[in-house]
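Have a look at these structures, which come just after this line.
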Structure I
Amino acid sequence: MLVHPQFDPIALQLGPLAIHWYGLMYLAGFLAFLWLGRKRIATLNIPQFDAKLLDDLLFYGVLGVILGGRLGYVLFYKAGYYSAHPLEVFAVWQGGMSFHGGFLGVLITMAWFAHKQNLRWLQITDFIAPLVPPGLAFGRLGNFINGELWGRPADVPWAMIFPKVDNLPRHPSQLYEFALEGLLLFALLWLYARKPRPIGAVSGLFLIGYGSFRFIVEFTREPDDFLGLLSLGMSMGQWLSLPMVFAGVLMMVLSYRRAS
């Protein structure tokens, strides 16, 4: 039986300054975005897409992730609690971020940025879609290092005990998400986007891929203790992922119809 290594969440201590592994994972995701973005720009024939635009995309993307991720967590997961404690909405150091909220935040900031640059919104989202999964992969590694977002009890050979939780062997669901939402989704999108596609198709594939993989992994991930399972025995993550899949299928169908 495997046991979680219980890593020290602090990677480096320099006097009063503590550098956390989770922060380093975010940094790695941002650097991967810039590196892969430059490779994407080299394959595109769009004059507006250059290194300056890529830097601006990262800035607005980070802004959308932070604001949307926090507000999404507040609204989707703990609306009742934060309505009673509104000032704690700003206490981000206590934790609490939502991928789906961050995703919506990025969509909004990208729409505003596209308008500002006189570009099409889907042109922007098609460009950044293959650049996102590596950041998701690093984020899930950060979750695993911190021993958080653990899985449900399991009897598979690779089940892992998380001592900070209990002594039950559990799915290492963080690693499942690392493999599916990070590595596999990146491979699918990067290969698909290598050839010219109808506008909106790459974005649609991202929605289908992430929504499907997250929905599957949620069957192995322990639901939030303050929510549990919702209607039809599904978690909040599954209910939030289903609209992504439906929207992605619709986007791909419409994009190919418009191109035909």
Structure II
Amino acid sequence: MDTHTLQLILFGLAAALANVLGGLILFPSQIRSNFKSAFRYLLALGAGFMLSVTFFEVLPKTISLWQSQSDKTDSLAAPMLLVLGGYLMTQFFEHTIAPHFHLGEEVVSETIIPARSAYTGISGLLIHTFLDGVSIAAASELDIRIGFLVFIAVFLHKFPEGFTIGSMVIAAGKGRREVLIATAVIGAATLLGVILFRIIGGNFNFAVAYALPVAAGVTIYVAASDLIPEVNHHGGKNPFVSLSVFAGVALFFGIHLIIHTVGGH
């Protein structure tokens, strides 16, 4: 196994583990209480970082890639359509097929929801989590440093993701075992996305050009349509929650500067 493939698998495993840990946090009452107090700040930090990496790295690289492959003036119509497609696909799977799912929102444990609703929420999230893995691998095919930044963006929202899925499973009357299974399944989807794209992307160069804009649309949706509304809802009148979005942007540029300085330009 080459070093690049090993790095990608480690990224996928770390993201999957974050899903599982996010769900298991629900059980130790003290840890759960402490995590809930920091929950809204983590949502905001992740949203800022995800928006930054998408607009500063993924979209510019997508545009450059398509322009280098076509001399037509309308060459950007296709990738922008793929960005829109990724955005709308996330809306469809998360809030049309799985209307009970709201990333970053804890379902009140006393509120019982049908088990079918919980499982539908999990299935609706599988496409999103699979594309998380695809986005990590696709970005890494261009530059491992960009792949690392995308990995951090994915990793930051994995804990809230697992926390939300876990709370839905509990609200459906299930226990620790079912939470572990559910979060492991959505985590495995991310790892699967990494591995499959590494195999496909290594043999078909055009795959990166199509996968990146779709992944960008998904990331924009998660950050702007899932996380930011939850940040505004949970933040209330506390300005520090909103400022955490800007902290996520600052974190992105700080890490971006470090990895490009150390790794060279």
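Computed from the coordinates by the stated procedures, all read-outs in this text should not be read as laboratory data. In this text the structure is predicted, and so the values were computed from the model without any measurement. Cβ atoms are built from the backbone, for glycine too; each structure is taken alone.
Could you figure out which one of I, II the value 40 for relative contact order in percent (Cα under 8 Å, 6 or more apart) was computed from? This figure was derived from II. When mean count of other Cβ atoms within 10 Å over residues 79-86 is computed across structures I, II, the figure 11.4 traces back to I. Among I, II, considering only distance in nm of label points 7 Å out along Cα→Cβ at positions 191 and 231, which has the greatest calculated value? Looking at the calculated values, the largest one is I.
Consider the structures I, II: one of them gives 1.3 for distance in nm of label points 7 Å out along Cα→Cβ at positions 39 and 159 as calculated from the coordinates. Say which.
Working: I: 3.9; II: 1.3.
The read-out was computed on structure II.
If helix-only ellipticity at 222 nm (-39500 (n - 2.57) for each DSSP H run of 4 or more, over all residues; to 500) is computed to be -26500, which of I, II is the source?
Checking each candidate, the match is II.
Thinking of I, II, which structure, once volume of the Cα convex hull per residue in Å³ is computed, gives back 156? Considering all the candidates, the number was obtained from I.
For structures I, II, calculate distance in nm of label points 7 Å out along Cα→Cβ at positions 119 and 239 and state which one comes out highest.
Working: I: 3.6; II: 4.9.
Looking at the calculated values, the largest one is II.
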